[in-house]
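What follows is a group of structures, each given as structure tokens.
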Structure P
Amino acid sequence: MQFAHLADTHMGYRQYGLTERENDFFEVFDQAIEEIIQERPDFVIHSGDLFEYSRPPTRALLTAQKGILKLKEANIPIYAIAGNHDVVMRKNALPPQILYKDFGLKLISPNQPFYTVGDVFIGGAPYASKYHAKQLVERLQSIEKSSQDYGKRILVLHQGIDRYIPYEYEIKIGDVPQNFNYCAFGHIHERVVDDFGEGKLAYPGSTEIWRSNEVEGYRKNGKGFYLVDISGNMPEIENIDLKLPREFIKETIRYSELQDELNRIKEYTNGLQRKPMLMVTVEGGNFNRSEVYETLNQSLSETCLAVRSNYRPTAIKEDENPFEKGKEALDIKKMIEHNLKDFNSEKVTELGTGLLKELSDGDFKAAETIAHNFYEDLYDH
């Protein structure tokens, strides 16, 4: 018996506010569905964060619906839990996955903690924060008891574990029951496969690059999902890689070689089918960051979808640093204005200082409104 294990598809995520990046996440999800149908597993497990938000945009809902209907037409059921992004933080509230109940999605939830397929037990729980870890552990103990009479047992969770993310975990490795043949986890965006208990514990990772710090992991291990065979004594896991729509390029260049390096990058990116995402660090030398920022964007904006820059000068020019010892050094507003100067945008500066004021006053609703209005204005134009 085989099943596909995927997670963290994050549909509806508009990375860096770019519509093109939102479309990339949809495209990769569509690709995953086509690959799954081609592999023809017995069922699919989605371990949370189907969506980026608990109230997904319309296109995200429709893209998920189209994919789930394709699976249903291929007679491939899908079992899913809510992750931290698509769980609704209100008592008795239902996650958006419930909308697809009539389309064949089987939601694993506190009200329906497990399903069975012949001699296969599929149980689990939605995401729980660290503050609710005790309740989650109690729930897992109950699920473990319910699974004991089944030949094959699969646990589905969306949690960080101390073994893999020691500073941001919700549960410890010792909290995870060991009698399952396969622990189908989500939440960590890197691929992980580990021997655990009576079988394997696995994270398939995200299907797209959700943060720039995932680029190195993608280059090493790819992005996609797992095809898992539980017919034998131990699960056999195969990586199914997906082709991402555009490249993520990371470059570190010396300021002394800036123009030559920009010409090299421009020549490469100009030959790509789609504009890539570029993350560039300029280091060495005594340079003005605003001037370098302007040079980067003038040189690369036509061939790159976005240029994300970082700077490590040998020294900061005196006229760049307005802070002197004394009261001004503690003026957080002026520090924000100084650090946002590279954007060369009055609106970005107003966004930063406005958020500072409202968040300092504890008015989170006003801060949310400021951010919403900024992006509405930016992408309407």
Structure Q
Amino acid sequence: MTEYVVTNGKVYTETGVLDKGYVKISDGKISEVDHGDYQGDLEVVDAQGQYVLPGFIDIHIHGGYGQDAMDASFDGLKHLAESLLSEGTTSFLATTMTQSVENIDCALENIVEYKAVQDKENAAEIAGVHLEGPFISEHKVGAQNPKYVQRPSVDAIEHFQEKADGNIKVITFAPEVEGAKEVLEKLSDQIIFSMGHTVATFDEVNEAVEHGAKHVTHLYNAGTPFEHRAPGQFGAAWTNDGIHIELIADGIHSHPASVKIAYTMKGNKRFYLITDAMRAKGMSDGEYDLGGQNVIVKGSEARLESGALAGSILKMNDGLRNMLIFTGASLEEMWRVTSLNQAIALGIDDHKGSIKEGKDADLVLLDQDMHVKTTIKNGQVHNY
């Protein structure tokens, strides 16, 4: 279908909710958005009263469905990207781990190779790379391998960016380590620097923002906790309006009340729902590899043998459901934490991130329980 209409849906847009709206799609683009009954002769996709949202954009995901970005496998990335449509994700940042320079190089080169020929109708689209490490603190490695932690430098980052053909959009780093300030001053207008895996104090986090840091990576995990006399990274993230936060809303990485506090403090415009998923997402319980380390998956938890949490097995639609439950907020308020905020941060909101005429036809249709029924990618319909 090169031209058709999604009708009878509850359509969520930047300007409000169309309770009974329709979205006209022409050659992979949104050509019209309106309310009421569609009057015309085009083929119709009946949303049957379901929620119609922009496709999700996951800016922190290592893998899923048996695959991982660090595998440096073309077919693996392809399988991951195709599978992500089933959870409503239409764009993502392929996310690397703290590993050897050689392994990171291989992963980046593979991402570039795959991205050049990716199928934008039948798979989620790689919008770039999130380089998580190796420029982190050895004192807060989480599931990263401390053996490969290194100090940031302009040369090291430019090396990775060259291997990535300019596709690195976000770098997770520790702002307190040697070299961090120089890197921020030189490169923060080109790359989003996200503070994570850090023991930075409240003041050090705020100082990093003054030098160009913009995000906090998976708030509450591998950061400096809040204490009333030492507010830490958490306190800075809550109170500094220059900071936008990622959060893994699985109810495991953070208590639901902590999620609600973060959302209350940051609102719906400085908040990114992420999965931080690893290869076991969408797979059965068992043992899996994460960046060369063994991970045991049981139920909804993924942990290293040490007991440390090792990424998640969260799906974006499940994260959205959890956000609504944990915060009590409405979908009208919440939808943008899954798409528009990310698109704005990545500078792709001229064609992604919301349901608006002229943008790419990346949509997800969900029932009242946030189960994905249909994902539309560049106009191509995928039913689940």
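Only the coordinates and a few stated rules stand behind these numbers; no lab work does. In this text, all values refer to a predicted model and were calculated from it rather than measured experimentally. Cβ atoms are built from the backbone, for glycine too; each structure is taken alone.
Supply the structure label, taken from P, Q, corresponding to distance in nm of label points 7 Å out along Cα→Cβ at positions 99 and 371 with the calculated value 3.6. Intermediate values should be presented prior to the final figure.
On the way: P: 2.2; Q: 3.6.
Corresponding structure: Q.
12 is what came out when relative contact order in percent (Cα under 8 Å, 6 or more apart) was calculated for one structure; which of P, Q is it?
Values: P: 12; Q: 20.
Of the options listed, only P reproduces it.
When distance in nm of label points 7 Å out along Cα→Cβ at positions 235 and 251 is calculated, the result is 4.1; to which of the structures P, Q does this value belong? Show your work: numbers first, answer last.
Working: P: 4.1; Q: 3.1.
Corresponding structure: P.
So if we calculate volume of the Cα convex hull per residue in Å³, for residues 35-114 alone for every structure here (P, Q), which label has the highest result? If you can, show how the numbers build up before the last one.
Details: P: 92; Q: 127.
Largest value of volume of the Cα convex hull per residue in Å³, for residues 35-114 alone: Q.
Tell me which of P, Q gives 5, 25, 34, 24, 9, 2, 0 when you compute P(r) over Cα pairs in 10 Å bins from 0, in percent.
Working: P: 5, 20, 27, 23, 16, 8, 2, 0; Q: 5, 25, 34, 24, 9, 2, 0.
The read-out was computed on structure Q.
Using the calculated result -7500 for helix-only ellipticity at 222 nm (-39500 (n - 2.57) for each DSSP H run of 4 or more, over all residues; to 500), pick out the matching structure from P, Q. Each step should come with its number before you reach the end.
Values: P: -10500; Q: -7500.
Source structure: Q.
Work out distance in nm of label points 7 Å out along Cα→Cβ at positions 75 and 195 for each of structures P, Q, then name the structure with the largest result.
Details: P: 3.8; Q: 4.4.
Top value of distance in nm of label points 7 Å out along Cα→Cβ at positions 75 and 195, among P, Q, belongs to structure Q.
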